[in-house]
Structure 1
Amino acid sequence: MSQNLDLRDRLHPHGDDFYELLMAAHDGLEFDQSAALNARLVLILANEVGDINSLTAAIERAAAS
């Protein structure tokens, strides 16, 4: 792994709020539309993170799960 990720729960106590927002954004979408929304969201969040080492570590962790 390129870098250790900070695995602390940084959304607490808003994790459920985020999940509700995410599910609402997908509500009524076809599979392809939902996949496109996820792709756009990943790119927006990656830009927000802005650190290639952190992004690499996150991709490696997600791929290993």
Structure 2
Amino acid sequence: MGKAAQHPSEQFHYIKNRIQMLNQVVSTMEAEDVDMEDFNRVLDMIEQLQMKMTRFKKDWEQGS
């Protein structure tokens, strides 16, 4: 995905883009057709986002 975001504004931009991607993925799914694989894919995306946000939070706390 390119170079690592180091500045808080870059990190927030990264998170914002990931949330938009997650929204696009979920928006294309039909509730009646979602299976366990789809559910797990969305869950994995959310968990990856949470890990990245936790890492960025630590960066922000260290920079304060």
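Just so it is clear, none of the values below were taken in a lab; they were calculated from the coordinates. Note that this is a predicted model, so its numbers are computed, not measured. Cβ atoms are built from the backbone, for glycine too; each structure is taken alone.
Kindly point out which one of 1, 2 the value -22000 was derived from, the read-out being helix-only ellipticity at 222 nm (-39500 (n - 2.57) for each DSSP H run of 4 or more, over all residues; to 500). Derived from the structure labelled 1.
Each of the structures 1, 2 was assessed by mean count of other Cβ atoms within 10 Å over residues 9-16; the largest value belongs to 2. Source structure of the calculated read-out (P(r) over Cα pairs in 10 Å bins from 0, in percent, 19, 44, 24, 11, 1) within 1, 2: 2.
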